[in-house]
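Presented below are the structures under discussion, each in the form of structure tokens.
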Structure P
């Protein structure tokens with residue numbers, strides 16, 4: 001997972017502007033006809049998509065624009081209007097989930113809600129602002145066909161771009177997007193995502209970003225702390241806490257998407273993941289997810305002990321209590337001893353946790369597979385570029 005350079009959280013992102021023109025004509029038999037043109041005025045990144053909408057302004061299908069000379073796919077209902085929608089000024093699109101209603105930004109046609117994993121058609125994920133735009137667009141075109149003479153009718157989107165971030169009344173076609181909290185590029189399919197919070201699904205392929213976040217950001221940050229003199233005990237505590245959080249995220253998603261009894265849902269969503277042995281047994285017996293796959297026995301026993309030491313570092317300032325002795329069976333320390341870690345043990349813990357995180361991720365996606373097509377296209381494009389060389 002590659003973190004992107006971020007704008008401020010919840011910053012309004014402007015429209016690239018431009019002009020949409022309806023060229024109206026009347027056929028010899030009296031039928032009104034129109035052609036649509038777009039004139040851009042923005043020098044930065046901008047993309048354009050299109051949807052079919054009922055004349056009342058209800059989106060019903062995406063339009064596969066294709067290349068020059070390629071015909072569009074036919075509308076699902078006769079009489080639909082073709083509605084063109086521009087990206088924001090960063091080349092991305094806002095979306096709202098039809099189920100949970102939460103908002104994010106990504107490329108033009110998502111397949112999956114990054115928050116609740118709802119699957120839907122791309123046009124079903126249009127943002128609330130885009131839907132208002134579609135309604136205004138259709139009303140303007142319908143009115144023009146009913147009452148305007150032959151000629152050009154122009155929608156001025158430069159006025160929309162100029163109104164972004166300003167107080168007062170907005171133009172009727174006003175649409176803007178808003179940056180969220182965590183921007184990332186999916187390592188599985190290459191799609192950009194900008195989501196609320198840190199953890200979620202890629203909106204294109206449905207791959208969760210927890211493993212990538214843990215592997216590419218959290219673990220390297222803790223390793224840097226170890227190497228630059230931070231107390232290894234603090235790093236062990238934070239490493240186990242981060243892995244606990246990762247387990248909790250996958251646990252919540254398993255509880256949401258895999259049929260379970262209420263008791264098991266509660267275990268996954270309301271209790272902690274402090275006991276490594278219990279977690280491993282739960283994941284294996286309930287979901288066939290083997291937390292210990294490719295983990296040597298001595299590394300596993302070491303991790304079990306580190307999970308229990310987290311409690312000592314977190315609540316006892318490193319002083320051994322009876323609970324730790326009873327739960328761990330650790331004979332290398334005695335009651336009230338102040339325990340310490342080495343740089344080597346902290347690095348060893350992180351390496352083993354990475355293997356375990358991969359096991360959880362792979363097992364989760366064996367139960368809830370990502371969408372194959374975006375991943376296949378990304379891999380083909382990457383292979384093509386590799387052949388071209390640097």
Structure Q
């Protein structure tokens with residue numbers, strides 16, 4: 001008997017999840033939930049005997065009823081919905097997969113962090129008691145980058161340096177606007193990622209880079225990747241200390257950073273914008289309406305066609321894991337690269353492919369009972385061999401390079 005999937009969210013990534021799951025023979029029914037008025041017309045091209053829709057808000061009590069009647073939930077909503085949906089799934093006793101963090105990396109209030117951490121533990125406990133899987137951070141970044149990181153680390157005896165890069169950028173045929181950047185995922189999500197502190201490890205010590213300094217030239221560096229067609233600017237984004245501990249390398253690691261990559265000029269522009277307050281979250285009065293500057297900035301960019309991909313334009317996604325250390329007494333440098341480009345035949349952007357197809361794969365791994373344990377898991381709990389051979393069927397490939405010292 002085929003399995004039932006509940007897809008919550010039919011935004012950019014949700015569309016790719018649906019496209020992939022419709023072609024999965026092990027899935028007999030997909031129920032799509034979204035609050036957009038045009039939901040049913042969006043589902044028109046899909047076979048009605050396999051796909052149906054409900055126009056609901058994520059906070060609607062009816063969502064719990066739909067969850068209890070499904071085998072796995074795919075959550076493809078903005079980050080603020082991730083933890084509440086994970087909590088609901090655990091309460092309902094149904095497995096779920098999400099590409100999001102449950103603890104916002106930008107959160108700095110100790111009390112809030114402790115409260116969320118306790119809630120995460122409760123979700124984990126409920127999931128274990130009910131024998132279900134809540135799989136989080138299972139997208140591109142975080143997600144595939146973490147799996148590649150774990151793979152590289154497993155091939156070394158000791159890791160001294162680890163550099164992890166992620167990028168969603170325009171392909172050469174779409175680099176015409178002043179920023180040389182177009183949005184392939186939530187614009188407000190990009191803005192939030194641009195104004196959070198980063199943590200790196202330098203000479204074995206943890207260093208925090210404040211949000212107003214992330215884009216400063218002294219904290220950025222250039223990376224040459226021939227297949228991109230341009231050098232990349234890389235700025236710190238994320239908590240390397242947290243992941244060093246999860247990877248089990250905190251005692252040996254001397255240098256580590258997680259970086260977002262963009263085309264040249266991006267860092268100087270956003271350094272100015274951040275320092276001028278354009279990404280502030282405290283509302284300011286504009287006429288009679290209090291508007292957070294970040295929301296204004298996001299809305300201004302969203303309103304312009306030049307910052308969105310046309311049907312004949314392509315985006316590119318890039319992930320690199322660069323691990324340096326030793327193996328059997330010899331220096332070794334392992335580099336894993338993933339570079340993907342929009343598929344113009346399906347119209348799915350590369351960001352949709354690498355996030356959405358990864359999410360749908362997570363759902364299938366849960367349905368096929370290929371994850372070893374119940375509870376709240378992350379991409380680090382999913383082995384390389386269960387992921388990348390499957391993504392290769394979508395023409396998403398990884399290149400491995402080994403350099404011996």
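For Cα extents along the principal axes in Å, for residues 133-260 alone, the calculated result is 77, 41, 27, so let me know which of P, Q that is.
Label of the source structure: P.
For structures P, Q, calculate distance in nm of label points 7 Å out along Cα→Cβ at positions 141 and 181 and state which one comes out highest.
P
Of the structures labelled P, Q, one was used to calculate mean count of other Cβ atoms within 10 Å over residues 309-316, giving 18.8. Name it. Mind dumping the intermediate values first?
Working: P: 18.8; Q: 15.8.
Answer for the origin of the read-out: P.
Where does the value 4.1 come from, among P, Q, when mean projected area of the Cα convex hull in nm², for residues 53-108 alone is the thing being computed?
The read-out comes from structure Q.
Work out relative contact order in percent (Cα under 8 Å, 6 or more apart) for each of structures P, Q, then name the structure with the largest result.
Q
Suppose Rg/Rh (Cα atoms, Kirkwood Rh) works out to 1.10; of P, Q, which structure was it derived from?
P
Going by distance in nm of label points 7 Å out along Cα→Cβ at positions 117 and 357, which of structures P, Q comes out largest?
The maximum falls on structure Q.
P, Q: which one has helix-only ellipticity at 222 nm (-39500 (n - 2.57) for each DSSP H run of 4 or more, over all residues; to 500), as calculated, at -9000?
It traces back to Q.
Only the coordinates and a few stated rules stand behind these numbers; no lab work does. Nothing here was measured: the structure is a model prediction, and the numbers come from that model. Cβ atoms are built from the backbone, for glycine too; each structure is taken alone.
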